[in-house]
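Derivation of every value follows stated rules applied to the coordinates shown; laboratory data play no part. Keep in mind that what you see is a predicted model, and the values were worked out from it rather than measured. Cβ atoms are built from the backbone, for glycine too; each structure is taken alone.
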Structure 1
Amino acid sequence: MGCAEAQFSTGVCLSRGEGVRADARAAFYWYFRAARQGHADAAHNLGYFYREGKGVARNPRRAEEWYARARKFAAAERAKRKAEGG
């Protein structure tokens, strides 16, 4: 699977063109890999890409699905931090 945070960061660089030529399709790929591992920000960005048709065909239904997953992942991350005393 790989490191979700590194995959997310790769997606950010590709999306913004930081240090590399901007490539929305490649950014989508890396966000997807990170989101499959529960990375909330990556899931949110997938929702945005689907909503805007950036790097993938526009699909409002899929956008909402990824936004919902992002909320679920973020809630799980908050609960984990709270349980750890953070």
Structure 2
Amino acid sequence: MSGPAIFKITIILILVIILISLAFSLFFLVRDKGESDRTVKSLTLRIALSIALFILLFIGYTAGLIKPHGINPSQTNKALPQPEPPL
């Protein structure tokens, strides 16, 4: 596997871990009914992972591992249609 592929898999794994942490937060919120701090710890972990993901995306962009593209990447190299001049 190449560097950009491993980088993209890492980003997806971090996103999945963030979603799992959010699900655990909801579970602890409902189950503990505010009597423990497990919800706060889980949400703190989610925030830390989100910040780490943002930094990782920034590093990946500056290193050239990821490249921005539009919604449909196959049309990014085509010229945009020009509006017709008014009559």
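Starting from the value 11.2: which structure in 1, 2 was mean count of other Cβ atoms within 10 Å over residues 32-39 calculated from? Source structure: 2.
As an exercise: relative contact order in percent (Cα under 8 Å, 6 or more apart), calculated from one structure in 1, 2, equals 22. Which structure is it? The read-out comes from structure 1.
When Cα Rg over 2.2 N^0.38 Å is computed for each of 1, 2, the one that comes out at 1.11 is 1. Tell me which of 1, 2 gives 0.70 when you compute FRET efficiency 1/(1 + (r/R0)^6) of positions 48 and 64 (r between Cβ atoms, R0 = 30 Å, to 0.05). So the calculation was done on 2.
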